[in-house]
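Each value in this text was obtained by applying a stated rule to the coordinates, not by laboratory testing. Computed from a prediction, not measured in an experiment: that's the story for all the values here.
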Structure I
Amino acid sequence: MKIAFCINTAWNIYNFRKILIEHFVSQGHEVICIAPKDNFSEKLNALGCRVFDIKLNSKGSNPIQDIMFGIKLTQILKEEKPDVLLSYTIKPNIYGSLFTRFHKIPVIANVSGLGTTFIRENLTSFFAKMLYRISLKRAALVFFQNREDLELFSDLGLVPAEKAQLVPGSGVDTDLFSPKAVQRENGRAFTFLMLSRIIYDKGIRELLEASKALARKNQDFRVILSGKIEDDARLGPAKGEFLKSIENSPVEYRPFSEKIRELIAGSDCIILPSYREGLPKSLLEGASMQKPLIATDVPGCREVVKDGLNGFLCRPMDHLSLAEAMKRILDTPRRELENMGIHGRRLVLDRFSKDLVIQEYSKALEKLQN
C-alpha cells in the first residue's frame, strides 16, 4: 500500500507522525511525505520516506497561493497515485479533500487541534469554516483528537457525523518516555517545564506573569521554556521582545531541542497554559514519565489533566489562576507528587499509547481497502 502524508512542515511530520511512519515502513508500506522543505526533510528520508517539496504559506490568506498549493498537490498525487492521503493541519485538510476527488484518492483528514482560527471569531475563521464544510464532505474519514472538537465540527455542520471519529492523539512511545529512562538531577530548584512554540495562544504571557508573581513571594523554583520563537507578530512576540521580557525573571529560555526526554526527565512538573489544544504531546509525554501536570481547563488539556489526580487545572488567560496552580504544586509534598505521576502514566498507558493510535489507523486503512 502506498500512503501519502501531507502537512504544513516537514518538522511537523517528523515530530508528530514519526511513530506512524515507522510502523507503516516496518509493515512494508511505501510512504511519501508532502510538505515544504526544511531541516527535517532529510530526517524523513532516513525513516524510509520519499519527500516532496511543496510551497505552502500556512499562516497566510492569499487565495492564489492556496490554489497553487492545491494544484501542485494534485500534480504530485496524480504522478504518485497513493492508495490513501493522510492530511493534517488546516490547509492540507481543506485542499487535500477538495483536490483529491479528481483522482479518486481517499483522504483521511486529521483535525489535531483548532488553533488560532477557531479561538478568535473573525473573517478568517468564517472562511475557514466555510471551506471545511465544503471539503470535509469529500473526505473518507475525519479524525479528531478530542470529543469537544468533534462535537463542535458536528454542531456547526462542518463534518458529516458518519465520517467523524476519535483517535487518541499522536501516540506516546511509553518505553522511550519511561519514568526510568533518564534520571533527574538532585540538589536544584523545583523546575517547571513548558515545551511549546513561543506564541500567545499557548499562554506565554500568562506564564511570564504568573512566574514573576510567584517569584515576588520568594518561592524557590525555576521555569524552563523550550520551543521555537515564531517570526510573526500576529502569533507571538518578536525574539528581542521575548528575551527582554524574561530578563530578571525565573524563566529560562531554551531553543527547540530534539532531546525532549532529557528535558522532561530534568523537570519536576510539566506546564501548558494553552487557550485550546487537540491532545497536547508535551503533557502526554510528561505524564508518561510520571511528572505531575499543570494545564488550562480547555478542550484537549482537560483530556489529559485530571484535576487533583495527576495535576491541576487553571482558568485560561488568567495568570493569577496559573500562579495559584503553580503554588499548589510547590506546596504539595514530594510523595503526593509522585502519586500524581503514577496516575498520569497509568492514564497514558490505558488511553494514549502508540499501540492504540497505530491500531486505529490500521483499522481505518483496512476499511478503505475493503
Structure II
Amino acid sequence: MTDSTNKEIGRQPSPYFGYLTKALGTLGSIATTMLGLLFITFVIGRVMPIDPIIAVLGERASKEAYDAMYIEMGLDKPVIIQFLNYIWDVVRGDFGMSLLNARPVVDDIIRVFPATLELATIGTMIGVVLGVPLGVVAAVNRGTWIDQIARVIALVGYSMPIFWLGLVGLLVFYGILGWVGGPGRIGIFYVDLVPTVTGLILVDSIIDGQWDVFWDAVSHIILPASLLGYYSLAYISRMTRSFMLEQMGAEYIITARVKGMSEWAVIWRHAFANIKVPLITVIALSYANLLEGSVLTEIIFAWPGIGSYITTALLSADMNAVLGGTVVVGLLFVCLNIFSDLLYKFFDPRAK
C-alpha cells in the first residue's frame, strides 16, 4: 500500500462525526420548529380581541390597578423583549396562571393530559390492529366485494361527523342497551378511590389492585376509544391499501410467485415488509391527530382531557391555558416525528 493511499485512508472522517452532525441537525430542526410554534402562539395571544388585564382584574378595575398590572405583566416593554421573556418562561415550564382556577397552567396540563393520552393510545391501538389487516386484505382482493366493503368502511369513517357518531353511540350503547358506562372517565362512586401514580386510571387501578375500578373505567373508555379507533382505522386502512397495491404490482412480487413461494409469504414477508417504513409515518400522524384532535369526542363524553381543557379555556378567554395547551400539543407532534425517524432506522437498515 502506497503512502498516498495511507494518507487518503487517514483523511476519512470518523463515523462518529456523521452521527454528531445528524444529531446537531435534528436538534436544530427541533429548535427551529419550536421557535416558530412559540412565535405563532405569542402572536395569537397578542392579536386576540381580549384584554389580558381586564381578564385578570375584571371590568371594574381602577386605572391605578390597571396600570400596575400592565407593568407587572411586562406589557410596557418592547414587543421583542416580551417575546424573549415568553420564550424564557416556556423553556422553564412556566405558562402563567389560569384565570379559571388561579393555578399554574402547567399543573393543569399535567393533570388533564394523561386522560387524553390514555384515550388516544387505546384508539390508535384499535385503529392499527384492525386497520392494517383490513387494508392488506382489501389490496390483496382488489376489485372484489371484500375490497368494496373495506372501502365503504373507510369512507364512512371519513365522512361521518365524529360528534354525531358519539351521540348515537351514547344513545344506543349506553341509553338503550346499557352495555357501556356513560359520560365521564369513571363512575361517581369510584372517584378518588385509586391513588394517582401515572395519571392513567387503567394503569393506576391495576397497580392498586382495584379491579372493580378498572372494569368501571374500561366501561367508560371503550365507547369513545372505539370511535377514535374507527376514525384512525379509516385513515390507516386506506393508506395501507394504497401502499400494498403499489407493492403487489412490483416485479419482485411476480418473481416470488413464479418461484413457487406461498401467497402468505409473498404478502406478509415481502410486500408488507416493504411498506412498514411509510406505514410508521401514517400511524405516528394518526396518533398525533388523536392526541390533539379529540376535542369533540372529549366534549361529548365529558372526558377530562387536554382537548376539553383548551376548549373550556378558550370559551372563558383564558389565553394562558389555551397557549400552554397549544405549545404542549405542538411539542407532541415534534416528539412523535422524531420517534418515527428512529423507528425508520430500526425497520429499514438503509436509513442508517
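A few notes on this one:
- Comparing Cα Rg over 2.2 N^0.38 Å, for residues 41-120 alone across structures I, II, the highest figure comes from II.
- Which of I, II yields -13000 [helix-only ellipticity at 222 nm (-39500 (n - 2.57) for each DSSP H run of 4 or more, over all residues; to 500), calculated]: I
- Among I, II, structure where relative contact order in percent (Cα under 8 Å, 6 or more apart) as derived comes to 24: II
- Entry that produces 25.8, 88 once Rg and Dmax of the Cα atoms in Å is calculated, selected from I, II: II
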